[in-house]
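Following are the structures in question.
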Structure 1
Amino acid sequence: MRTIRKRNKPVQEETYVVVNRDGQAFIGLLGGYPAYSDDWSQAKPLFIDNTEMLLRDRGTELINTKEL
């Protein structure tokens with residue numbers, strides 16, 4: 001009988017886009033403050049661990065990049 005070995009492939013973490021209450025996507029920090037844009041092609045995908053500070057603002061939410 002042969003044994004089949006499975007290789008452990010690294011699992012990619014899911015990334016998210018942060019959206020504010022106006023429907024604008026997070027594009028980065030400008031002058032230390034979050035910047036949002038209506039142009040979703042500029043959206044910066046973030047790992048879930050990096051979204052904590054942005055989610056403290058009221059009305060912000062996460063959208064999985066797979067759903068875009």
Structure 2
Amino acid sequence: MKKQLLPQTKIGEFLSVGCELEGEEVGLYIASADVSASCAFKFDEWEKFVEAVNKANKEFKKERGEQNEN
């Protein structure tokens with residue numbers, strides 16, 4: 001049974017993202033006006049993916065001078 005973790009959410013003019021849980025996997029999908037992608041993660045892979053994105057976001061904020069923001 002699928003459980004929606006994040007409904008399809010518009011994050012830009014032509015960009016949306018969504019996430020769902022099904023069985024032993026977390027599914028992530030990203031769509032734009034001309035292309036879409038999806039990926040299924042095992043739970044341990046999902047944790048590592050989230051850690052990597054958080055690390056990249058922290059570095060992104062440093063580059064933009066936003067070090068003190070979450």
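A short reminder: the numbers here are calculations on the coordinates, not readings from a lab. These numbers come from a predicted model, not from an experiment. Cβ atoms are built from the backbone, for glycine too; each structure is taken alone.
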Of the structures labelled 1, 2, one was used to calculate helix-only ellipticity at 222 nm (-39500 (n - 2.57) for each DSSP H run of 4 or more, over all residues; to 500), giving -10500. Name it. 2
With distance in nm of label points 7 Å out along Cα→Cβ at positions 28 and 60 computed per structure, which member of 1, 2 shows the largest figure? 1
For which of the structures 1, 2 does the calculation of Rg/Rh (Cα atoms, Kirkwood Rh) return 1.24? 1
Ranked on relative contact order in percent (Cα under 8 Å, 6 or more apart), which label among 1, 2 comes first with the largest value? 1
